[in-house]
Structure 1
Amino acid sequence: MKYLKVIAFTHKQIELKELGKLVICQEDLTDKLHEVKARFDIGEIFYLSTCNRVEFVLSTQQKVDREFAHQFIDAMGIGLCHHSMGTFLDAASIYEGHAAMEHLLRTSCSLESLIVGEKEILAQLRKAYDSGREAGLTGDKLRLIMECVVKTAKEVYTHTNISKNPISVVSLAYRKLKDLKLCGNARILIIGAGETNRNLSKYLQKHKFSNFAVFNRTLSKAQQLADDLGGEAYELDALKDYKKGFDAIITCTSAVEPIITPEIYTSLLNGETGKKTIVDLAIPNDTAAEVLEQFDVNFIEVHSLNEVAKKNLQERYHELSSAEAIIDRNINEFLVMLKQRKIELAMRQVPEKIKEIRNTAVNSVFADEVQSLDKESREILEKVMNYMEKKYISVPMIMAKDILINSN
């Protein structure tokens, strides 16, 4: 499993606001990943980006160290200056083999999340892998890794209380929003129609909010969310011309540059002077820093939820040992499976070779003797050879697996 490598930048070493500098525009992502895959002789790769982590999962025989990570990140064209590059690399976590597998399993079970117990990370990890698979960036090795990742996470969420009474970034954001006591007919602008905004919208709808306008780059996705909420749908570019006013903005997109600039915000105010609310769960933030400097705003962001997240970890601490035991067991089972698969791949030519030997015996070496047999005798000989062929194929496979497993 030495081929498995992970380059991870997470909230544990890097401020959430800074993590945004590593986010790659989705429109350029696939091409960039194909480029680095070829350039660095990487067999398989996918990219994971959430509100508290940016990670690259690789299958490669290349040595992945700080120097490799420097060249790799530089080749991704993220545009970091020399000083920022050094700062991020110093804070990067690089995992290999068993440690990389353990990291992925812990991540999928939310043990490495800002909010321990939130299940969103598993869906995000699966989506990141599926995107890589659909783009032709992954193959059999990462497929097997992900099967183990999903199996382990499901077991942890099912057999421990780590996700009991779940708390997520979205639910924490809603709690803070609720504390502001917005009126039921508050005008709410939703920017982005992704999973985070859909989940937050469910909270709002559940608590009787009903006045929504949804903006998204893809109008059809905006329309889908707007239909669910009984609101209006707009393309993202329409934001600058929107004149119906607002009381709160909910925003979470994958944009690498701020969407809510002072100019856009001023236009959205349309002359209103009251204090507004922005819930910005994007990394990097969709809200320009100048907006917060120039306007009186109730601002809720991921970074501000840290203290609540720490309390959440303390409440769930006693569940960690149970989750870690499940992770250890699944890693051990995965290692056994890999050994078995290694044997299967090494011996996959055995059936063909046995068939060749059989055909040579019947049609060449003992051809005259076989032809001299009567029909009944040939049928018996055929049955005996079929039986022996099956046994000769299965016995060495079983013996090889037992030898390899028991020797370790």
Structure 2
Amino acid sequence: MVHTISILSLLVVSFVSFLSVEARFAPVILVPGLAGSVLEARLNRTEAPAWYCSKTSKTWRLLWLSLQEAALPVCLLDELAVFYNATTGRYSNQTGVEIRPMDWGGLGGVESLDPSLPQITPVYKSLTEGLKKAGYAERVDLFGAPYDFRLAADGLEQVGFFQNLTNLVEHAVVSNEGQAATIVAHSLGCLVSLSFLTGKSQEWLDKHVSSLVAISAPWGGSVTALKGSISGDNFDISIIPHDLLRPVQSTAPSGPWLFPSPKHWGDSVLVQTGKHNYTAKDALQLLKDLNLTQQAAVYPRVHNLTYPLPKVNFKVHCMYGTGRDTDEGYVYDVDAFNASAPSAPSKVMKGDGDGTVNTRSLEACKELGDKATLKFFGNASHTGILADKRLLKEVAIIATGSRKSGPWVDINTLLQQA
């Protein structure tokens, strides 16, 4: 009797193990966009910009985006400052400030900006909820890859992000029966992912990556990136002053990386003052006229990191919104720029896009070659698309379509999420 039960138990265990292997998803790795990663800071400073700013912290604490921190912008912006040494080509933080992405490999750094207010500050929240309902599990076959969005690809290489991402992808593939991963990226994260993947051998790509899902990708840059450096960008949130974030936006290396590409904008005038018109070709002169010495120094280094776009040897699914008024150019009510930050533009020219990235940049995906496909969604905004059920359906089909077939997966479960 005991012997019979043991055999029966062994058969049950074997059958359950078989089902779990067959039903296991191919892994998905989420890479957020600009300002879409949660960042933590640890302080050990001797000076601070104001008496109410912390100088020390024994543990890592939420920096971006903590609404509590945002209520003290002097402290927040000072801690977020990044510096470039033109002699060494290295980037650094404020003295005594350490910054890192939160919850590497998990979802805490990519689901929402303020984890305590997930419904108010969502990033990938809708997508992760849907994938979880379809059977995905955090750190099993669903991973997050937050990063320091202040930096361009060269800075991310310096701080070890690309090596960490390599390790994460390899771990995800090995722990999921060798199934290649789908990398899902948004906005700036698409350029980050492109830089990462084009640095890999074909052998590594064939083994580890099924495809890149590129959502709202600024392949040719974005006109709104210019506004961030010139006068600040409040992302159209009326309660936030237009220039609140300018101290970071006008120094961060990721800004010039996102400036409009001369190839895609040509001689179109993007910025006007009383005495000067600036095209995409004049970006460096624009930075010099604004006395933004740090971004002027890094512009030649970072702007060509992904321009011109390469022909890729991996699948890319480009998905983006259209039908939204999107900034195409700015008029500033000054004769000429100087070291003082100008007021918000007096006039904004509009064109088609997703509200943040222009259509000509989104559609530049086709320049990646025959392995790139394009799919647009009418009236979907740059960030709102991350909760659009049409997009969630496409991501679900791509992600689950590359996995081993299983007996219990129902894609419609994903589409029923709120």
* Which of 1, 2 yields 162 [volume of the Cα convex hull per residue in Å³, calculated] -> 2
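Given that mean count of other Cβ atoms within 10 Å over residues 214-221, derived from a single structure, equals 28.8, which label among 1, 2 identifies that structure?
Values: 1: 18.0; 2: 28.8.
Source structure for this number: 2.
For structures 1, 2, which has the highest computed value of distance in nm of label points 7 Å out along Cα→Cβ at positions 62 and 334?
Numbers: 1: 2.2; 2: 3.6.
Once distance in nm of label points 7 Å out along Cα→Cβ at positions 62 and 334 is tallied for 1, 2, the winner is 2.
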* To do: Of the structures 1, 2, report the one carrying the highest value of percent of Cα pairs over 16 Å apart, for residues 46-93 alone.
  => 2
* **For helix-only ellipticity at 222 nm (-39500 (n - 2.57) for each DSSP H run of 4 or more, over all residues; to 500) computed as -9000, the structure of 1, 2 it came from** => 2
* Structure fact -> Comparing Cα Rg over 2.2 N^0.38 Å, for residues 86-173 alone across structures 1, 2, the largest value goes to 2
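Please state which of the structures 1, 2 yields 15 when relative contact order in percent (Cα under 8 Å, 6 or more apart) is computed from it. Don't skip to the answer; put the middle values down first.
Numbers: 1: 15; 2: 18.
Among 1, 2, the structure yielding 15 for relative contact order in percent (Cα under 8 Å, 6 or more apart) is 1.
Going by distance in nm of label points 7 Å out along Cα→Cβ at positions 262 and 294, which of structures 1, 2 comes out largest? Write down the numbers at each step before the final one.
Values: 1: 0.4; 2: 2.6.
With respect to distance in nm of label points 7 Å out along Cα→Cβ at positions 262 and 294, the highest-scoring structure among 1, 2 is 2.
Between structures 1, 2, where is distance in nm of label points 7 Å out along Cα→Cβ at positions 118 and 278 highest? Intermediate results must be reported in sequence, preceding the final value.
On the way: 1: 2.0; 2: 4.1.
Going through 1, 2 one by one, distance in nm of label points 7 Å out along Cα→Cβ at positions 118 and 278 peaks for structure 2.
Readers should treat all values here as calculations from the given coordinates under stated rules, not as data from a laboratory. The structure presented is a predicted model; accordingly, all values stated were derived computationally and were not measured. Cβ atoms are built from the backbone, for glycine too; each structure is taken alone.
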